[in-house]
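Rule-based calculations on the coordinates, nothing more; no lab input. As the structure is a prediction and not an experimental result, all values here were calculated from the model. Cβ atoms are built from the backbone, for glycine too; each structure is taken alone.
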Structure P
Amino acid sequence: MPLNDCRLIELPKITDPRGSLTFVEGEFHIPFSIKRVYYLYDVPGGSDRGAHAHKNLHQFVIAMSGSFDIVLDDGSRQRRYHMNRSYYGLYICPMMWRTLDNFSSGGVCMVLASECYDESDYLREYSDFLSVASKK
């Protein structure tokens with residue numbers, strides 16, 4: 001899938017004097033049903049996360065607190081997204097190499113995934129990713 005299939009999606013934001021509320025509904029706000037949720041936190045300054053691709057998994061990434069960057073790579077082009085609003089998320093389609101970096105202090109990254117964890121879906125070496133991506 002090309003890099004252009006990945007995109008920022010604005011989520012509903014309901015605000016009143018008591019604060020704000022945002023929600024996500026699978027197959028409505030995002031293009032898949034949600035089977036797993038996980039989050040990254042306490043990431044040390046200067047550390048990177050990710051550095052892999054998924055063959056079939058769809059993901060939606062939200063900065064719940066603080067900020068971080070996501071670099072997406074489809075094997076021929078790269079695009080960097082700065083994530084810093086909890087009412088925006090980044091849809092990441094399959095076969096996209098991703099690296100997360102530039103975490104702020106207290107940054108929390110929540111990921112909604114289309115499938116349960118499956119190690120066989122991962123491409124952990126960039127050269128393997130390029131090999132598979134060139135055949136698609």
Structure Q
Amino acid sequence: MRFQCQSGCTKCCEQQGFVYLTEDDIPRLASYLGMDPDDFERRYVYRTKNLRRLRVPRHAQCVFLKEDGCSVHPAKPLQCSTFPFWPELVDSKREWLKTARWCPGIGQGPLVNIETARGIAQTMRDANPLNYQ
């Protein structure tokens with residue numbers, strides 16, 4: 001597997017779907033934005049019984065995606081920082097290749113050891129067990 005983010009690319013942020021948050025994501029993002037975690041959660045987080053995800057604004061895919069890229073990049077959620085080494089992509093060559101159709105970073109850069117990719121994917125499973133049952 002090869003992957004390297006391409007400068008200026010925000011294709012992953014523009015895809016339909018939700019950004020699920022881990023327990024650590026909320027205080028990290030809140031701190032980065034200079035907010036109290038409870039205030040951050042009230043403003044940006046949609047909570048279901050067992051899951052937390054970023055609210056999706058009406059005319060964008062992510063409230064933090066700006067014209068010049070991710071406005072919270074240094075503190076971005078685990079789901080964002082581990083892309084494209086998500087379980088569903090690492091475990092399926094078909095899904096990896098499908099994602100490569102829109103992600104210009106797949107197939108670029110140094111070779112990533114499959115065990116490294118699987119380790120990153122496991123981090124996602126561990127942080128979001130309800131999404132990966």
Structure R
Amino acid sequence: MTAWTDGMWLVRHHAHPAPLAGWFLLDSVRCVRNAADFSDAEAASFGDTLRRVSRAVREACGVPRTYAIMFGEGAPHLHAHIIPRDPAVPASCAWSVADLYRDVERGLRAPASPKEVDAAVARVRSLLAGDVR
């Protein structure tokens with residue numbers, strides 16, 4: 001579910017089953033496999049965009065911090081996972097978040113509710129729409 005785009009970057013919520021409400025992805029619109037393949041314009045804007053999206057997720061989810069993780073193995077297209085770190089959810093701490101991801105994927109743990117996901121998308125969309133550089 002798309003929350004925001006500026007033509008160079010796309011912010012979307014993790015597809016169902018989402019491990020956590022507020023687990024977003026920052027995708028390049030142009031098909032690049034990793035940051036080494038950025039154009040000069042993409043390289044110049046990535047840091048600021050990552051900061052803006054991370055702040056929006058942090059505020060929308062009411063958490064003290066977010067994680068930004070890029071692996072690039074699941075799809076041959078650059079996407080950074082922006083994950084809310086909620087102290088009330090121990091499974092969102094550090095590498096435990098990978099176990100949470102796998103548990104949801106395997107059906108061992110319930111995914112985030114669609115209602116919570118929709119609410120997180122609406123909040124992030126609103127925050128990014130109102131964010132002026």
*Entry that produces -12500 once helix-only ellipticity at 222 nm (-39500 (n - 2.57) for each DSSP H run of 4 or more, over all residues; to 500) is calculated, selected from P, Q, R*: R
_Tell me which structure, out of P, Q, R, gives 0.70 once FRET efficiency 1/(1 + (r/R0)^6) of positions 37 and 101 (r between Cβ atoms, R0 = 25 Å, to 0.05) is calculated._
P
